[in-house]
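Enquirer: For reference, the structures are reproduced in the following blocks.
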Structure P
Amino acid sequence: MVNLNAKYREIVESIKNQIPFEPEICIVLGSGLGDFAEKVETVKSFSTSELPGYPKSTVEGHQGFLHFSKYAGKKLLIVQGRIHFYEGYKLSECLIPIHLAAKLNCKNIILTNAAGGINTNFKPGDLMLIFSFNGLSIKKELTEVLGLTTIDKRNDFLDFPSTELNEKIKLAALKEGIALREGVYWFTKGPSYETKAEIKMMQKFGGDAVGMSTFHEAVYASYLGLKVGAISCITNFAAGLSSTKLSHSEVMETAKHVKFDFERLVKKIIELI
């Protein structure tokens, strides 16, 4: 089992001595959604490259900053730069932002991502509330990090994602007049996009969107006692559902078009928490 407390003690102690406040809400920004950090009042920012042992994000759209910000009287930690398993990092390294948020006594986390649409009723530009996950491909790695050994601890995931937080996300969408899909997010390790056959399998077993992040972050946050909510921006049709070749540039372009609705939705969620 990997002891994240020991592994990241230096990062936690380094940032604890410099933060302006303990955050109430942590928001992890997905590909193409990083502009949200500029739409709130930022009190202090940290470049992750300056934190001891913090991995560098190598993916376009993930800038590598931790922002301590405020909006609607709420104290926020905004993670602008996700660490992905497919970049060659260990799972324990991908969980650093979540571990840090928990150590700073954060109680709520909103995870966002760009995802491929599997559900044929979805279209690029839709926002989807994740009400459940499929992460079979990474269960072994998660067990090595979490070390789940008792039935009591496994039962912590009965309210996963958080029913309370999901209801607030749905209410926020209603108040803002934003159409919000709901669905199952299917995690894959990457780095390659899925094949047509894999997408057909995911459809058959109830997947609505597919991506290479979020699941393990959500599990770890729930394990640590945080309330977890997660939203996907459907940026493209998954393999075999469109004649267009999949590309990261398509992901970024679609996210850019939907960012106004995304910003309104997240701001309203913050207000309601």
Structure Q
Amino acid sequence: MEIGKTNTLRASRTTDNGCYLIDTEGNEVLLPNAYVTETLNLGDDIDVYVYKDNEERPVATTLIPKVELDKFAYLKVMDVNSAGAFMDMGLVKQLLIPYSEQPVKMEAEEWYVVFCLLDEKTDRLIGSAQIEDFLFTEDLDLEEGQEVDILMYKRSELGMNVVVNGMYQGLIFKSDIHKPVQVGDERKAYVKTVRPDGKIDLTLEPQGYRNVIDKATQGVLDILEREGGYFKFHDKSDPDEIRKVFRMSKKAFKKALGNLYKNKIVTLEKDGTKLIGKRNQVKSKQVPSN
């Protein structure tokens, strides 16, 4: 039976307080009456989350926690006192983040990414905002171009720091961010480079000329049609303006215009771009890949 994780246990016996569940080694834990359903019979297996209550006694619940042991999560601080910050983890009991585990002092009502661990001294669940302490930089089983799951945990001067597949440290450079993002976002990303130091550079879009051009072309064409078939943007337009309007880099924008021009969908004029063809004329597959 593991504290801080979901366990599959068997209903063993009932008492006035609830139903005792047992694991394969004979360890028991109480499932309080509040979580015992009429359909639960002795001998049934049930999935429950096991943690320690406010009196440090192991207890089971059918509630689904917002974080489990050895996992990262984006949680809200409910209260702050002399012991530290207490975060909502979806249970009656809250997750304590001691001051020693706060790189920046946490404030009530704010949200932070934390890692859930078992405190060696007290054998209870606590959280830590020292995210890099729990990320691996060796034996990375990742390849360039691979799709991964990320959790954004900190902005930096370079871009957005992220947790990759719940294990590794990643970075999305500012130049590769073309849409609004914020700490706590969970989404798919793509491996751009696995660096010698074990850190990972990522992008939010699939890499490769064909992938970028197809998605960018679609976006540019959508806006061009929305603007009535003409807009003031062209291959000499300001990169910041392009990023603001099209949510893409100038490089991707120029490739998209090139694709539309090559397929005779637009004409490139001195002060803008004009739509002359139809959407179904776009044939991105004819664009050679690098």
Structure R
Amino acid sequence: MIEVYNAITNIANQIEKNVFIDYNNFTSETKTEQQIHEDVYKYCSDVIETEFEYLKNVKSIIGKDKKQFCSINENGKYIVSFVAIDNIELLDLNFSLGTIFGIYENEFEADNLKAAIYITYGPTFQLVFASKDEGVKYFSNEHGEFIQQDPLVLNSCGKINSTAGKASEFSSEHKALLDSFFNEGYRLRVSNSLCLDTHQILFKKGGIYSSPATPSNIDGTLEVIFEAFPISFIIELANGKAIDGKNRILDIKSPSLHQKTPIYFGSKDEIARVKSTF
């Protein structure tokens, strides 16, 4: 697993430097915003695929965007899912965006997750690595080197209320749940970047993130293999919980590459209240 970690730190440094520091490399007077975003996403995907090419213990990798397997070594034991850039639409706003990795053994089942990692770029250049053996490790980047900090562990409750989706489509139950948290002094913290919103809850040691089912997205918006499984894995190892409103996310079996889910994750007390609501 150390080889995988080292590859991801190399990826992080390249993307931070060439996208978030030298962003002008992708811009020109003749390019539309969409073309710039497409070029950035392709660059990030290419960097990821190139770094993983050299890892003998990786069988294949697959990105959320293209969903095409890139074979590495047929004798490798890991298959790697990745989100190259989390919500690239925020790139022009100088927000922290992120990359998400899930490291699975042999197949995309939650029980086969061996590690999950996310990186936050831009103003907050940091990395979170989680495995069953080592828990949740947090690293800040100093002059191109990732320095380990104190472990990230959630308290039983927090004060952050981060919710995604269209408020006009929230169910009455979901609206009442959000209002109950706000009435108790919870603070709204939402960026629409899954990496950054997760990082806020972990860094502040508690709170709740919610992305409910809505009429426009009856199956939710987060993709199970690429987003929900890795983030839920990290949250649970940090002493939190992640559910779809009723059931544990990591109990989903045999998800398809395109399968989505609603999700609620964070501190145990908040998730208990979600369960009682739904």
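Enquirer: If volume of the Cα convex hull per residue in Å³ is computed to be 129, which of P, Q, R is the source?
Expert: Working: P: 117; Q: 207; R: 129.
Structure of origin is R.
Enquirer: Then there is this: Upon calculation of Cα extents along the principal axes in Å, for residues 171-226 alone from the atomic coordinates, which of the structures P, Q, R produces 45, 27, 18? Each step should come with its number before you reach the end.
Expert: Working: P: 39, 31, 20; Q: 45, 27, 18; R: 30, 28, 15.
Source structure for this number: Q.
Enquirer: Taking mean count of other Cβ atoms within 10 Å over residues 115-122 as the criterion, which structure among P, Q, R has the greatest value? It would help to have the intermediate numbers written out before the result.
Expert: Numbers: P: 21.8; Q: 14.8; R: 25.4.
Checked P, Q, R; max of mean count of other Cβ atoms within 10 Å over residues 115-122 sits with R.
Enquirer: Compare FRET efficiency 1/(1 + (r/R0)^6) of positions 67 and 195 (r between Cβ atoms, R0 = 35 Å, to 0.05) across structures P, Q, R and report the one with the greatest value. Mind dumping the intermediate values first?
Expert: Working: P: 0.40; Q: 0.75; R: 0.95.
Greatest value across P, Q, R: structure R.
Enquirer: Further question on the same structure: Using relative contact order in percent (Cα under 8 Å, 6 or more apart), single out the structure from P, Q, R with the greatest value. Each step should come with its number before you reach the end.
Expert: Working: P: 26; Q: 10; R: 15.
Between P, Q, R, the highest calculated value is found for P.
Enquirer: With semi-axes √(5λ) of the Cα gyration tensor in Å, for residues 107-234 alone coming out at 27, 19, 14, pick the structure among P, Q, R it was computed from. Before the final figure, lay out the partial values.
Expert: Numbers: P: 23, 21, 11; Q: 35, 19, 11; R: 27, 19, 14.
Going through each structure in turn, the value belongs to R.
Where a number appears in this text, it was derived from the coordinates with a stated rule and is not lab data. All of these numbers come straight from a predicted model, not from anything done at the bench. Cβ atoms are built from the backbone, for glycine too; each structure is taken alone.
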